[in-house]
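Next up: some structures, all given as C-alpha cells.
Since every read-out is calculated from the coordinates, none of them should be taken as a lab result. From a predicted model like this one, the values you see are computed outputs, not experimental measurements. Cβ atoms are built from the backbone, for glycine too; each structure is taken alone.
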Structure 1
Amino acid sequence: MPAGNALPSETTAHLPFVDISQFHAGPAARERFIADLTRVLHDHGFFYLTGHGVDPKLIEDVIATSKRFFALPLEEKLKIEMVKSKHFRGYNRAGYERTRGQQDWREQVDINTEGEPVEITPETPAWKRLLGPNQWPEALPELKPLLLAYQAEVTRVGIDVLKAIAVALGQNEDAFAEIYDPQPSQLLKIIRYPGRDVAETDQGVGAHKDGGFVTVLLQDKVAGLRVQTEDGVWIDAPPVPGTFVINTGELLELATNGFVRADVHDVVAPPAGTERFSVAFFLGARYDATIPVIALPEELKRAERGISTDPLNPIFREVGQNHLKSRLRSHPDVARAHHADLLSPEQLKGEAVASSY
C-alpha cells in the first residue's frame, strides 16, 4: 500500500500508513512511494508502518515474554534495577522515570547495544560512560536471546526506513550511514503501563519528543498513545495489528532544519483494572557522531521550519552529549549514584527539572 493511504480498520486513527515494501518495488511504485513519504515526513512525523517483514511469531513472542517478565515478583525484577547499572540499563519501577519533572507511570526494562565498559579517565569523553553490558533477569533467561534477536530485526527496519527517508529528502539512500555506521545507538524498552487504580496520575509518559533518528513502536492491544499536531491538536494513535508506529526524532529535525517534524507525543495511563504493554525501539546515530545539516533540494528547503527549541531540554548536535544529557535527566537516581561529578548542585539535590528523553 502506498505511503499516506489508510487501511480499512475501525481502529484507524488520523495518522497515515506507509508500506515500506513499496520502497523496494519497481521504479514507478518506488517513485510514488517516495513522493508520498516526503509529504508524510513534513506533515506528520508519525505514521503506521506496514510491509516491514518482521516475523509475526517473533512479535508475538516478544509481547508474551515481556508480560511474563512484568508478572515476576518484584524482588526478581529488582535484581536488575537500573540504579545498579552505571550504563543506564535495567529495570525501573513505575514512577521512577520522569518527563519534565513529573513521574511517568510505567515500569520498564531498558537495554542497548551489548558491549564492554570503557575505562574512564579525566580525558575520556563523558558519553563513553553509556557503553557497557545490559542487565538480564536470572528468573527469565529466555528474555536475553529473544530481545537481542528482536533488537536486530527492528534495527534492520529502522535503517530501511531511514534509507527511504534519505531518498525522500533528495539524498542518496546511504546519506545517514556516515553517522550511524558501524554501530548505531539501539535503545530498546519493554514497557508496562498499570491502570489508573495504580497510577497516581493519568501520565503514562509525559509529552516529549524522541531524540534519535526514528522510533519503531510495537503496541499490544490497549490504546493510550497520542500525537500532537503542529497546530496543537491531540490525536489518538491506537494499536493496529501487523503494524509498527514510526516517528521521526530530533536528529532528523536537526539534520533537515525542521523540514522533518519530531512530533510531541505522550501516553495516557490505561483505565483502572487494565494494563498496557508496548515495546519501543529508538534508532540513533553513533555516539561519537555530530549531526550535520543536509542540503535539501530547493523545493524542500523552502519548507524548512527551523529547529524547535525548549529551554528545559536543549538539543546538542553532538550525539553522545545529547544522549548522556537525556539519561542523566530522566534517571536522576542513576545519575546521583554513578555520575555525581557530572551533575549540578540542583541535580544532586533532586531539584532539577527532568526530561524523559
Structure 2
Amino acid sequence: MIPNPSMVPAFVVHVCLGLIVALGLVTKWGAPVSWKRAFALLVLSTGTSMAIGVLTAPNPGGFSLLLVWSWSLAVVFPATAIALAIRSTPHRAVQVVFASLGLASIVLSVYAFVWEPQNLEVTHHRVSSDRVQAPLRIAVIADLQTDAPGDHERAALQAVVDAEPDLILFVGDVIQHRDEDDYAKAWAALRGVMAPLELDAPLGVYLVEGDSEYPHGDAWIHEAEASGLQVWPRETTSRAIRGDVTLTGFGLRPSAYPDLEVERPGEGLHVVFGHRPAFAMGQVDADLLLAGHTHGGQVQLPGWGPLLTLSKVPRSWAWGRTELPSGATLLVSRGVGMERAGAPRIRFWCRPEVMLVDVVPEGS
C-alpha cells in the first residue's frame, strides 16, 4: 500500500486521522447521533482527510495525490463508518448500513491493493485474415513496469513460455526506476527471473521503447539486449519476419503521435506495435495494431470502463479490442504491472494481463 519510504509520513497522517476520528466518535460525543448527522460526519471526516492529502502529498500535482486520496477511502472512511455504526441512531437498520459501509470499504481496499494486482489473467484474441498462409500466435507483454521483479513477473513470463508463441512483443515500460543504479539492479533481477524460463520464439522477441525507458537514454537498450531481448529501432522501421508477415515498430515519440503515417510494406499480414496507442488514430495501413501504456486505466467502473487512461485515444479504445474504421484490429493490453513511484499501486475491475493473439487464415 505504501510505494516508497518518502510516503510514510503521509500514510501515518491518514492512519492517525482515521483513528482519532473513530475514537472521538465512539468515546466522546455523548448520546447517539442521528443518521443524517452521521452521514454528514462521514463525508466531513473523509473530505478533511482528502484535503490534508493535498498538503501531505510529496507531489500534489502528480500521482501521489491520488495515492493519499486512496488512503482516505481505504483508512479514514471505514474507520469513521464503523465508529458511526456504534454511535449513530439506535435503529439497528441504520447501524447495519454504517457497519456495512465500513466493512465493504475494507474488503474493497484489500481486493484492490492486494489481491487483484497479483491476479494475472491470460486473455486470448482470435483474428481471421486472408493475408496469412499459416496460423500465427503473438504474445504481447505490456507494461511489466516493475521496480522489484519477482513472482508476479515470473508468472507472466511463464504464461508466455507455456503458450509457445511464434512471436513475443514487449510493448515498452519494462522497469520503472529513475535512479540509474536502482534501474540497473532491477534489470539484473529481471534477468535472474528470465534465465530459467528460456524465453524465446521462432520469429523473435522484440521490445519497443516506452515511457519508463525514455529517461534512460541508451542505457535501457544495453540492459534489454543483455537480457536477450531484441530492441526495435526508435525510428519507424518495418521488417519481414515471415514470408507472409511484416512487423513495423517505433519508439515512444512516434507511438504518441495521433497523425502518424505508416504505409503497408507488402501484400502479407502487417502487424504494427508501439507503446502508446495514439498512433492508431493516424493513417496506419495495417491489419493488426498492438499497444499498451494505459494499463486499462488500472481502475475501472463496471459498465463505464477506465476512469483515467492518460492517452489521446477515445476511452473505448484504451483497453481490449477495437475494430477500427480502416478494417484493422487494435488490441491494447491492460498490462502486467502498475504505475510505480508515488502512484497508487492499485487495480480494480482491471486485472493484469498477458495477451495472446492468434491470427488464422480466413475461413479456418
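For the reader, a short list of remarks on this structure follows.
- Looking across 1, 2, the calculation of helix-only ellipticity at 222 nm (-39500 (n - 2.57) for each DSSP H run of 4 or more, over all residues; to 500) that yields -10500 traces back to 2.
- When semi-axes √(5λ) of the Cα gyration tensor in Å is computed across structures 1, 2, the figure 30, 24, 20 traces back to 1.
- Structure from which 3.6 was derived, distance in nm of label points 7 Å out along Cα→Cβ at positions 115 and 195, options 1, 2: 2
- For FRET efficiency 1/(1 + (r/R0)^6) of positions 99 and 251 (r between Cβ atoms, R0 = 35 Å, to 0.05) computed as 0.10, the structure of 1, 2 it came from: 2
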